[in-house]
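In what follows, structures are represented as structure tokens.
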Structure P
């Protein structure tokens, strides 16, 4: 059996399927391999993963298509030549199958949901695999019984980033808010969080996604590809760019100036999200109550991870792209 170092061993050990990022590059750098199943430390739980998600961040880290200096900085964080942790994946939902001796919050059989990025300096990737070990004080909580494993795994990435930036924008009840990229994983969550606060939301996306954003609560919609999109802009208290500076259009550039006195333009590229455990608990609770609906575009199997990354790379997904790991 081949291990991560390319060596072969005849010794018997517990093995699992995992997707390994062999180097930075196109989706084809991802390979399904058999690797040693992790064992939980004293303060950790081991999760048998049912679903994970291919996020925009996964795609960016895998490709690392940045100018020289930013690329060097990112490689200092994630690893030179290839990710230091070769198993990617930031989010998962599954069942606790083993616990460390000091664990008190969880027991074997608990259905849980987890997010691997606790802070900019504390990350636990590795959900492109059948099992993952996480400390019990991580972004980890029991899955609400009202949602499925797939739905649970679709909440943390977009939900946490959206919650961070809606708070950063200082959105208040009664305001007018424009969300650019309202049909993506971050945008769909931001739209719902903004409506939960009690604001009027204008959603900017393609016309084919109008039905989705209207279902999620959008009051007005603008098709960013429409020739008269700019003329449809009003004045807003907050303009939230949910896709980042790498994607732009005439209406996006114009929206930066479509602000009331004291209005704010906030992009997900402004700073590094630093979510709180309280935010994680909040969005999972909201999902359990039906107040934050998971939006799922397509579902792939773990064996089709390359195809899933190609799909995400096209930049037109609606909500989340899910990966089924264990049934």
Structure Q
């Protein structure tokens, strides 16, 4: 008797020992059956997580399972409760447990957090996932990736108090404050900033962690602007940009850049000069850096600078140079900051 197609694919998946071929088979399963025969596809993936030959794929498949399982789909709760007991599966199993058990999974995850024998990354992941699910702010001031957390970053006391209070929901993080002109631009310059924000908005929709917001244009803190103005006389248009549309965690990916352009905001602008015009460790200026150039962003370390001495009609040209060459050799990249900003959109 001939096997039906999904059973045949199941056999191929379990027999395959080459990682690349396995990946293609897994993608085929998801593309063809994740919607039409969802439960069968889930069964294949979860069985492979338990018994599969390629060990690293047993872990990676958890993210696919979490994507296709519905919120509070309790019949898969036992499976994810098992995954958090297996060291190689615990990291992603945490998210699966929350998705299937919701608040009922908190107690089990707090046990992971309290277990000092577990790797810090596992305990941190549990805190990060609980923070996102409960809208509590246990991840405040910490990297978005819990792999970078240290043991002293684990807010155990906060978690303990939260547990005593019965696991209440929090208020989460407010979105950064943006200028109304991004939605209703009037001037040509505002329209350019608005177009850039539309591009960044697509990136925010793909991925956003409001504990560490990225790809926003925000209203700058007056204290940052005051400190900047005490240091430099900036061209009017660039100053307006910093005040009203200050980049927050902005990285622009484009064929124009070797890596990506990290665009500095008002909060980071002075600190961003470190390594270019001055050494922040030894607190001394570099004599080979032109004093008329202020670094406003970098492409993998290659600076993009505005020439504050060449301001004309409220704008100024942008220069760039390659780092690590032993000497700075600047070339004009854009005739004005406005043209530079327009190119980013």
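Here, each number is a calculation from the coordinates, and none is a lab measurement. This is a predicted model, so every value here is computed, not measured. Cβ atoms are built from the backbone, for glycine too; each structure is taken alone.
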- Query: Suppose you compute distance in nm of label points 7 Å out along Cα→Cβ at positions 49 and 273 for every structure in P, Q: which one lands on 1.8?
  - Reply: P
- Computing log10 I(q)/I(0) by the Debye sum over Cα atoms at q = 0.11 Å⁻¹ for each of P, Q, the value -0.91 comes from structure Q
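State the single structure among P, Q that was used to calculate helix-only ellipticity at 222 nm (-39500 (n - 2.57) for each DSSP H run of 4 or more, over all residues; to 500), giving -13500.
Q
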- Thinking only about distance in nm of label points 7 Å out along Cα→Cβ at positions 89 and 313, which of P, Q has the largest value? Q
- Message: If log10 I(q)/I(0) by the Debye sum over Cα atoms at q = 0.22 Å⁻¹, for residues 25-96 alone is calculated from each of P, Q, which structure is the one that comes out at -0.96?
- Response: Q
- Item | Computed 8 for relative contact order in percent (Cα under 8 Å, 6 or more apart) - originating structure among P, Q | Q
- When FRET efficiency 1/(1 + (r/R0)^6) of positions 121 and 145 (r between Cβ atoms, R0 = 35 Å, to 0.05) is calculated, the result is 1.00; to which of the structures P, Q does this value belong? Q
- Query: Comparing structures P, Q by distance in nm of label points 7 Å out along Cα→Cβ at positions 129 and 265, which one has the largest value?
  - Reply: P
- Message: Say we calculate FRET efficiency 1/(1 + (r/R0)^6) of positions 137 and 249 (r between Cβ atoms, R0 = 25 Å, to 0.05) for every structure; which of P, Q gives the highest result?
- Response: Q
